[in-house]
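Quick note: the coordinates plus some simple rules give every number you see, no bench work behind them. Bear in mind the structure is a predicted one, so any value in this text is a computation, not a measurement. Cβ atoms are built from the backbone, for glycine too; each structure is taken alone.
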Structure P
Amino acid sequence: MRLASSRPLTRSYWLQSLEEDLQPSSPLNGEYSADIAIVGGGFVGLWTALTLKERDPNIDVVVLEQDICGGGASGRNGGFVMSWWPKIGSLLNFCSKEQALFLANAAEHAITELGEFCEKHQIDAHYTRKGWLWTATTPAHIDSWNGTLETCARLGVEPFERLSAGAVAKMTGSDVHLAGVYERSNATVQPGALVRGMRQVAMEAGIRIYEQTPVICIEPGRTVRLTSNSGSVSADNVVLATNAWAAAIPELAKLIVPVNSSIVVTEPIPSKLEKMGWTGQQSITDSQLMVDYYRTTRDGRIAFGKGTGALAYGSRIDDTFSQHQDSIELTEADFRRTYPGLASTQLTNGWSGPIDRTYDSLPLFGTLAGTQNIHYGIGWSGNGVGPSRLGGRILASLALGIKDEWSTCPLVNRRCKTFPREPFRYLGGSLVRNAVIRKERAEMSGAQPSIIDRMLAGLAPAGLEDKA
């Protein structure tokens with residue numbers, strides 16, 4: 001079993017601003033053993049390692065990361081720490097009412113836990129809990145959230161608050177926003193600072209981390225052997241926490257499709273933000289399937305992202321997921337449309353990154369077929385900053401062979417709709433993506449999308465939020 005490796009991705013603004021903390025640990029060199037080896041040094045891998053050490057301080061845990069910790073999706077996202085309330089309808093598709101409430105409440109509580117973790121370990125990850133706005137920026141998207149709010153009401157919970165059009169425009173600093181709802185529990189972080197802080201805590205806990213160590217071969221067995229360029233690790237259990245790179249494994253490739261997302265960052269404009277009235281520090285998304293997501297930063301910038309959805313043939317993690325110019329231009333165009341008053345504002349950074357999307361935008365966990373000791377957690381779909389805390393608990397329980405509320409939760413071994421093989425995956429996915437772009441451009445301009453584009457767009461996987 002071989003895993004694809006890649007050169008380091010273009011660094012995000014989040015990581016570029018931490019240059020003094022980006023010195024990698026030494027790569028693996030030699031033959032080693034461990035109780036549990038984790039492939040991937042992002043949020044999921046590090047939360048798994050830290051959870052294992054919390055449960056058993058004497059356990060020997062090794063983390064193997066092909067770049068630096070945070071060099072993949074964990075250091076390249078928008079820093080939104082969200083719950084699973086927007087996905088409550090999708091949870092109910094495979095969960096009972098009690099199970100869905102357990103997972104949704106746990107995901108919300110993980111936001112609190114993240115703030116407590118940063119405070120306990122003095123990690124300056126810019127943790128700010130000011131809530132999230134789910135908005136409509138075209139009449140066609142008004143009330144997109146109604147189905148989700150109605151589902152929450154049937155479950156007896158009220159995580160969302162409806163806002164007037166005036167309130168939404170004022171809170172977002174733009175009257176392009178026509179309507180919206182507010183979820184108070186959500187937070188934002190500087191994701192690069194968070195993942196590098198987690199890395200430091202893990203190392204202080206005795207977890208061995210080898211960066212610049214791509215795993216090029218996995219040999220299953222009673223003891224699993226992981227081989228890198230200049231060494232190997234033999235472990236009783238292995239956890240795969242590789243995000244979109246998991247598509248290199250055929251069994252997992254059918255469950256996820258890597259798609260890109262891009263972010264642009266402005267120059268510091270604190271006085272302009274003040275004049276606009278965008279001072280509440282809430283995170284914001286619109287209701288497009290190729291969602292726009294944006295927030296302000298501590299130094300008065302706007303970080304504006306878009307799920308641009310570009311694919312690579314064979315699910316290879318190539319430049320599509322690093323510096324994809326077409327996607328960055330789409331993202332800038334949506335930024336300029338959303339904030340037309342900032343036409344003269346310069347952009348200082350732009351990058352792309354990979355998302356491991358499932359059909360319902362929720363993760364799944366399990367153990368590779370034919371093994372009892374190679375476990376995986378995949379399909380974070382662009383919303384892993386907060387829920388990865390739960391993923392660490394699930395994967396730790398699986399690796400330890402413990403039957404508890406995490407290893408037996410409905411996210412483990414769930415049946416999921418699969419994606420087609422190549423070339424149909426790439427050709428069909430590109431066809432659907434282009435239809436989504438045309439459909440949403442028409443909606444944004446007030447026009448009626450064509451029937452064909454609406455039909456093709458309906459084949460796309462679920463977005464960040466459930467739709468009515």
Structure Q
Amino acid sequence: MKTFKKSIVAIIALMATINTGYSQNTSDIKKLSDDERMEWWRDAKFGMFLHWGAYSIIGGERGDQIAGGGAEWAMDKLDYTIEEYEKFPRMFDPQLFNADDWVKMAKDAGMKYIVITTKHHDGFSLWDSKVSDYDIMDTAPFKRDIIKELAEASRKQGIKFGVYHSIVDWHHPQAQGNLFPNYNAGQKDQTVINPEFPEYYKNYLKPQVKELLTNYGDIDVVWFDGDWIADYTTEMGKEMYSFIRELQPNTIINNRVDKGRKGMEGMDMEGNFAGDFGTPEQEIPATGIDEDWESCMTMNGTWGYKPDDTKWKTSEDLIQKLVDIVSKGGNFLLNIGPDGYGRFPAQSIRRLKAMGEWTDANGEAIYGATASPYDMPEWGRYTKKDGIVYAHVFDWPEDGQLVIHKNIKLKKATLLVASETEISTNKIANGTVLKLPKEAPDQSVSVIRLELR
């Protein structure tokens with residue numbers, strides 16, 4: 001097993017002096033109010049999640065075994081010992097990785113921010129960490145700081161940049177590295193603990209978070225995971241939240257920094273928990289929620305690269321999910337699992353292209369929009385912005401008659417993609433009928449702009 005190359009004393013001394021050209025003096029930063037801090041995120045609506053690491057080499061397979069669930073859990077699901085798994089970071093050499101290309105694909109898809117896994121549960125770090133030698137610079141042959149390259153590419157192209165970081169660590173002996181073969185036993189059995197976890201939290205987890213928050217410029221989102229283990233307490237979560245806000249006062253932090261979320265539903269239980277937004281996972285709330293939230297979702301069934309998983313969601317389904325989420329007041333964080341060479345799967349690229357074409361034409365009805373003030377119609381969804389209501393039609397009526405909500409005081413209706421063509425209307429008892437063209441402008445979702453009186 002790899003040894004950690006710094007003693008605790010050396011780590012603490014080193015953390016005080018780290019400077020890679022990005023360190024910030026927080027006293028010079030204008031501290032925004034919570035609404036000001038959240039404003040860009042609330043307007044953005046659409047982001048890219050990137051699950052990538054040494055597990056991307058494995059692809060969720062070991063001989064004739066296939067990992068159940070996500071391929072990023074290969075170390076646990078395929079029963080690798082720490083020593084067996086360490087060969088994959090030593091092989092991780094993604095020569096086809098190009099940060100500018102990745103960011104451009106996100107931008108062209110209509111995404112406004114990126115969140116990358118800096119360290120997943122396997123413990124391998126994608127940046128040049130001075131706290132550990134189990135990272136991209138010391139263990140892997142690649143010898144390039146992936147987080148640095150993506151952060152710079154994002155800023156260059158005007159995309160917000162965020163970091164995912166796992167509280168869980170299956171490699172570190174003071175975290176879960178002593179639980180082989182079931183590294184994640186503590187997820188379901190809260191009696192499984194490591195009494196040394198507080199030392200890991202103080203001398204490894206927090207110093208690594210500090211590196212990410214001080215050496216790579218503005219970090220716009222900090223996305224935690226692994227909050228389910230009993231070792232991690234709500235006191236630690238609140239301390240971590242305050243620690244991060246001291247380092248970067250204007251960053252946005254998800255609710256998994258604390259212990260309050262209700263499972264995959266992602267929203268907080270009643271109580272005082274730290275975190276700026278809820279995190280529904282692989283699901284969309286049935287109705288709107290009067291809090292900030294973001295639904296994270298895969299394109300197929302796994303977060304990490306897994307060629308065996310061919311159950312891809314259609315582009316139409318993903319576009320409709322984006323609309324559904326925005327209509328309920330949320331954000332959509334859509335995942336890509338690049339392979340071990342640094343390539344996006346072709347299936348992901350095709351879906352990103354389709355979503356980019358749709359958002360390019362219909363972005364007015366998405367970015368900066370708020371939740372619908374009306375009940376969900378059978379034919380689609382509503383969003384609202386600046387006194388305009390947008391009717392997103394999933395099921396184009398065969399007879400060309402679309403009934404909109406009776407509380408919409410309509411002044412004028414036009415197709416968003418052909419705004420010069422006004423749609424004729426007819427008032428009826430339970431609403432207003434729009435007389436639409438026979439053919440839908442878009443097979444995924446067609447948008448009608450409803451100007452209010």
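At-a-glance table
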| read-out | value |
| --- | --- |
| For -7000 (helix-only ellipticity at 222 nm (-39500 (n - 2.57) for each DSSP H run of 4 or more, over all residues; to 500), calculated) the corresponding structure among P, Q | Q |
| Origin of the value 7, 30, 39, 22, 3, where P(r) over Cα pairs in 10 Å bins from 0, in percent, for residues 60-299 alone was derived from one of P, Q | Q |
| Computed 0.70 for FRET efficiency 1/(1 + (r/R0)^6) of positions 124 and 308 (r between Cβ atoms, R0 = 35 Å, to 0.05) - originating structure among P, Q | P |
| Structures P, Q, by mean count of other Cβ atoms within 10 Å over residues 52-59: label with the highest value | Q |
| Among P, Q, structure where relative contact order in percent (Cα under 8 Å, 6 or more apart) as derived comes to 23 | P |
| semi-axes √(5λ) of the Cα gyration tensor in Å derived as 34, 24, 22 - corresponding label from P, Q | P |
| Comparison of P, Q - label where Rg/Rh (Cα atoms, Kirkwood Rh), for residues 332-443 alone is highest | P |
